[in-house]
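Structures incoming, each one as structure tokens.
Each reported figure results from applying straightforward, stated rules to the coordinates on display, with no laboratory input. The model shown is predicted, which means the values in this text are computed figures rather than measured ones. Cβ atoms are built from the backbone, for glycine too; each structure is taken alone.
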Structure I
Amino acid sequence: MKKFYALIIFVFIIALAVRFSYFPKNVYFSYDQARDFFFASDILNGDIRLIGPPSAASDKLFPGPLFLYIYAFIQFLFGKNPEIYSIFFRLYNALGIFLVYVIGAKLFNKKVGVLSASLYAVSYEQSQYTLLMSHQPLAVLSVLFMYLGLAMLLFEKKVKGLIIAALGLGLSIQFHYVYIFIIPSVLALIYLLRKQIPKLTPKYILKAVFLFLVCLLTYIISELKFNFRFITTLFLSSTNSRLHLNEAFYVTNRFIYDSFLADYKYTIYILILILAIFVYVIFKTKLKKGGLFLLLWFVGGILPSLISGTKGYYYSASASVSLLILFSTIVVIVYRSHKVLACVLFLAVLFNNYLLIINQNQKGPNLEIVIQPGMLLPEEKKALDYIYQNANQKPFTVNALTVPLNINTTWSYLFEWYGKENYDYLPIWSVKPAEGFPGNLAYESSRSKHPDTLFVIIEPQNGIREVDKNKFFAEESYFTKIVEEKEFGTITIQKREKI
């Protein structure tokens with residue numbers, strides 16, 4: 001027993017090393033992060049929030065606000081430095097190795113648990129989740145928590161597993177409403193393994209329902225307040241949309257690419273092999289119940305993309321862990337008679353993740369997670385240092401070509417936190433920013449009242465239409481001329497003077 005505990009602690013240390021690789025150089029900070037950190041500040045100032053930030057899918061769909069209260073707590077203890085938030089996300093995700101170990105051990109055995117936790121520790125996909133400071137990656141642990149509860153209920157006949165599963169599912173939906181769509185897979189799992197369920201007393205059922213509803217309380221209150229806007233929008237979008245088979249297939253292939261073989265020419269063959277293994281395990285071995293559990297876990301991770309049509313990482317937290325546990329089970333079985341082959345298979349998967357990590361993680365989140373590459377905090381701080389040092393303690397104005405367009409939330413946060421803290425004064429924004437978005441920098445629309453020096457910040461231009469770029473530069477060049485231009489990673493700073 002002590003041997004396994006020591007191994008898991010060692011695996012946890014490896015998980016930390018992987019997740020803190022390139023820190024703080026790869027701390028990503030863009031609009032979503034600045035917006036949410038501003039909301040956290042508002043909470044500390046007494047703004048009680050019932051909903052999270054708007055969803056990209058619809059301006060009527062919102063995640064729960066729990067993560068904003070977590071941010072507020074971090075900010076209360078440690079301040080506004082985004083690096084502190086990034087540390088939290090890396091630590092938080094690394095804790096998943098303990099849940100993965102326990103789930104693997106309960107479904108099969110401790111050896112499977114250790115191997116599964118090891119694969120999770122060096123997972124490229126999970127390391128990418130740690131680089132995105134947002135509500136979606138927080139669902140990684142809550143989804144694992146839900147499957148731990150189900151494993152306890154169905155494989156150990158422990159009734160408290162129902163309570164743990166209900167809490168995990170409720171928290172997952174709180175972190176992102178899209179996890180409502182994994183409920184059909186969970187219900188199918190419970191139905192197919194119903195003979196495994198112990199006798200449930202009304203006490204435990206009521207506890208589970210109560211905890212689940214507590215997790216969804218903010219949704220319930222906001223629905224009553226806003227005339228069931230969320231449910232109506234979600235129902236209409238679900239009933240009016242077709243199943244998105246191409247997107248679901250793409251996400252499935254990405255699981256294979258990230259976890260097993262980083263070459264899309266061959267991922268389809270690996271996928272077919274995995275499905276064949278599922279069929280064999282379920283119908284031809286004594287491990288059929290564990291195989292069925294993992295298969296429905298895997299399917300549950302695909303359902304959100306199948307229904308919503310989104311291909312990104314956001315809707316599939318922990319889904320690929322089911323494949324890691326399946327692969328670990330196969331390795332343990334193969335090791336009994338073909339030790340060298342088992343070791344080669346396991347090391348090959350580790351190497352695949354290692355290559356992806358060293359090639360991408362130093363650059364921050366990949367383009368399937370974020371729109372703008374290279375919005376990294378160290379480069380943003382260097383850009384602000386350049387601006388302030390060239391301003392020579394004199395007043396200056398700032399304009400920016402941003403994503404989203406005409407919103408200064410990202411740079412307002414950076415100036416208010418880093419600029420004010422290190423240089424003791426703030427710039428003036430040169431145009432009126434879009435209304436309704438966080439940010440406290442003063443603005444002055446009258447060009448005649450601007451200081452002589454202006455700095456234009458140009459973010460990575462992915463997602464900005466060519467017509468909007470041309471309009472921005474044409475308008476700015478009418479009033480000012482470029483004196484100097486300098487690049488900080490993917491961010492460009494133009495020092496300008498009045499014409």
Structure II
Amino acid sequence: MKPFRNLLLILTPWLLLSCAATNKHYDPAKKYDRKSLQEDYALLRNILETKHPSLYWYTPKDSMNLYFNRYSRLLEDSMTEQQFGWKIIAPLIDKIHCGHTSFGMSKEYSRWVRNKRFASFPLSMKIWNDTMAVTTNLNRKDSLIKKGTIIKSINGLDTKTLVNRMFDYMPEDGHANNVNYIRLSSNFPYYHRNIFGLSKQYNVLYVDSNGNDQLVKLPLFEVKKDSSKKQPGRDTATVKRPKPSREERLKNIRSLSIDTANNLAVMVLNTFSANGLRIFYRRTFRTLKKQGIKNLVIDLRSNGGGRINLSTLLTRYVTRQSFRVADTAFSVAKTLKPYTRYIKGKWLNNVGLFFTTTRKTNGQYHFRHWERKMNRPKKLNHYNGNVYVLINGPTFSASTLFCNAVKGQAGITLVGEEAGGGWHGNNGIMIPDITLPNTHLRVRLPLFRLVQYNHVPRNGLGVMPDVYVGTSYDALLKGYDKKMQVVMEMIGANNAAARP
């Protein structure tokens with residue numbers, strides 16, 4: 001160990017300097033010639049066609065071939081990394097309708113863009129159905145467009161047309177686009193800039209305080225630059241953000257709060273990927289049993305998934321019946337060859353595929369562990385009280401497995417909106433990145449198709465709530481949590497009914 005540690009001490013400064021040098025010389029305006037783009041595109045197509053488990057699940061093969069050919073024909077000239085990613089790769093990937101198949105910019109771009117702010121469309125908005133309401137106006141001197149203002153069109157595109165066009169660049173499971181409403185709501189200027197580009201001014205149709213439609217020209221939001229430093233573009237500026245404390249990091253992952261007055265506990269779980277969740281579960285359910293808490297809210301509204309075993313463990317603490325994770329879980333290949341060198345994890349993925357899968361007569365390689373293992377409710381500190389699970393669009397992947405397993409059970413109620421994760425099933429388990437050799441763009445490649453245990457028909461829906469609570473305009477204006485309010489009302493009614 002000591003020689004290895006000495007070697008690490010020698011190499012670490014060199015690696016840091018190498019990364020800094022790469023970042024310093026990265027040029028986002030660099031254009032790649034047509035041949036390089038075509039090579040990357042052809043490689044990506046070959047990998048998807050031979051290794052993706054569900055390329056034709058929601059888009060028939062003949063239609064998918066038409067899309068492949070359409071975007072190939074658009075590679076007629078040189079492009080920057082950003083142009084190639086957003087004009088070609090993003091709309092192509094969307095046609096697969098797989099939420100785990102998405103594109104990302106290169107690592108070099110990601111390092112360059114870190115802590116930078118860009119010129120953009122000036123309004124952040126909450127978007128639901130065919131409605132857009134302003135949440136923030138980046139042009140703070142503008143007293144006309146305030147929080148809550150309803151926007152009806154931007155540069156001549158009404159809300160429905162605008163949103164549908166932007167959805168063409170954003171992946172989802174099947175047709176469960178609720179997750180994309182949340183993505184747009186979280187950073188509308190980012191998506192609008194990358195999809196539509198920048199304008200010096202925007203023609204915005206809004207509803208004034210008297211309920212009348214008004215047209216206004218809004219200027220581009222431009223970032224104030226630090227004149228003491230040279231920036232790599234006229235429309236960017238660097239912003240330093242403080243590093244979160246350990247307590248803040250843990251709270252962003254999971255938290256538990258107990259309201260003894262209402263005999264209620266709220267567990268917030270934002271991921272199933274974090275270390276320490278087993279201990280957190282154990283302590284949580286031991287505490288709930290000790291204090292006799294009769295109502296538990298599990299908030300999965302920001303849970304994008306993670307490790308299946310951690311999702312399964314949580315299910316075992318609350319489920320009233322035994323369950324399996326999957327009816328079927330399979331890959332279409334037992335190796336990533338001949339594309340191994342382009343895929344993160346390289347030979348380790350091949351080792352995983354080889355040792356975890358078994359070939360069936362139909363040519364599929366099944367992950368039998370998730371298909372066979374029957375998971376039973378926990379005996380120690382199992383929770384038997386009322387469970388309310390908050391869900392919405394970002395409830396995805398492994399969190400969807402949890403929702404499907406507990407849905408319909410006595411004493412367990414899903415509250416909120418349609419989950420972003422496919423109810424019939426989705427793709428995942430192992431999800432390495434493809435790195436294209438010329439542009440270095442990255443595309444996530446799920447290696448397994450997982451069809452949920454006791455699944456619903458493949459209709460493209462996400463897991464549906466038992467009690468629907470959609471976006472509330474009043475809650476948006478006043479800043480309260482409508483879904484949690486509804487749950488508190490339900491708990492209050494149950495507590496009142498239980499009193500002698």
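Tabulated results
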quantity: Structure responsible for 3.6, with distance in nm of label points 7 Å out along Cα→Cβ at positions 217 and 305 calculated and labels I, II on offer; calculated: I
quantity: For -10500 (helix-only ellipticity at 222 nm (-39500 (n - 2.57) for each DSSP H run of 4 or more, over all residues; to 500), calculated) the corresponding structure among I, II; calculated: II
quantity: Structure from which 3.3 was derived, distance in nm of label points 7 Å out along Cα→Cβ at positions 321 and 345, options I, II; calculated: II
quantity: Structure responsible for 17.1, with mean count of other Cβ atoms within 10 Å over residues 129-136 calculated and labels I, II on offer; calculated: II
quantity: Mean count of other Cβ atoms within 10 Å over residues 161-168 - highest-scoring structure of I, II; calculated: I
quantity: Ranking I, II by FRET efficiency 1/(1 + (r/R0)^6) of positions 337 and 409 (r between Cβ atoms, R0 = 41 Å, to 0.05), the structure that comes out highest; calculated: II
quantity: Which entry (I, II) yields the derived value 16.6 for mean count of other Cβ atoms within 10 Å over residues 201-208; calculated: II
